[in-house]
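For reference, the structures are reproduced in the following blocks.
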Structure I
Amino acid sequence: MFECAAARFAAQRSSPREVERFATILERMRDAIARADVDVEAAMDSEFHTALAAASHNRVLDQFYASMIGMLREHIASNTYEATANNANAALQSRDRLIQHEAIFFAIRERNPDAAQQAMYAHIDYVGRQFNV
């Protein structure tokens with residue numbers, strides 16, 4: 001619920017500088033995935049979601065993320081490691097998560113709140129099914 005709201009608001013309210021931040025994060029995520037660097041992939045995933053809360057320009061979401069960021073980072077890192085350990089599909093799953101983050105970014109860049117919300121819902125659903133969270 002929070003993630004979908006943050007994506008919707010970011011599509012409506014993000015500044016050009018914030019949109020550029022998403023692009024930079026995604027480039028670093030792409031590079032990490034290409035190098036199979038799970039540490040950086042997890043860090044960029046977490047940073048993407050943190051940037052999303054900031055770009056929402058919603059004080060409640062910003063405060064929520066500020067109070068939960070440690071647990072969020074730990075959760076993303078743990079799930080990313082779990083997805084790569086002894087998993088023949090790890091590279092494909094990393095690519096899928098990247099594509100999902102890119103869909104959220106494209107919707108934000110295009111100022112399409114409905115698409116941003118739907119892309120985030122698809123991402124959260126995928127992650128939930130992938131990691132049984």
Structure II
Amino acid sequence: MVDTMIDLAHVSKSHRIVISGSDSIELYLALKRRGFCFGVLASACRIPCGQHSAGLIAGDHSYQAIEAAIIQTSRLLNSSANIAVSIESQENGLGGRVRTKLQQLGFRIEAGARCRKGFVLAAHRQEFGQDFGAIANVA
């Protein structure tokens with residue numbers, strides 16, 4: 001699933017990447033093994049908001065957990081960032097709700113791919129105004 005997320009989010013080894021979700025540590029280590037040096041866990045991020053060009057979210061199984069990870073990650077992304085979200089739940093309608101949340105935060109869905117563990121949804125933020133108060137109110 002890691003390779004699918006990298007491909008769909010158009011991440012290169014020079015990008016600053018925010019990693020979140022319940023499998024964030026495993027994803028972080030997998031990125032390090034692949035030579036990605038600029039990954040950071042969202043929970044430990046000390047770089048000012050808007051400095052990261054990609055976000056990867058993995059491991060959450062409920063909509064509430066995925067939504068919280070999307071909001072936390074989106075606050076750290078720049079105005080033209082990519083994001084990939086793994087959806088590993090069988091919950092009905094979860095993909096549609098995740099898609100809606102991403103769109104509310106200024107992302108345009110670009111691709112989706114089925115994997116062994118579930119589904120990866122990828123989106124791109126196009127010059128979204130970084131009004132962090134508005135992002136917090138969307139939650």
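Quick note: the coordinates plus some simple rules give every number you see, no bench work behind them. Everything numeric here is computed off the predicted structure, so don't read it as measured data. Cβ atoms are built from the backbone, for glycine too; each structure is taken alone.
Structure notes:
- helix-only ellipticity at 222 nm (-39500 (n - 2.57) for each DSSP H run of 4 or more, over all residues; to 500) from the coordinates reads -9500; which among I, II: II
- Of the structures I, II, the one that 26 was derived from, the read-out being relative contact order in percent (Cα under 8 Å, 6 or more apart): II
- Among I, II, which structure scores highest (criterion: distance in nm of label points 7 Å out along Cα→Cβ at positions 5 and 109): I
- When Cα Rg over 2.2 N^0.38 Å, for residues 53-100 alone is computed for each of I, II, the largest belongs to: I
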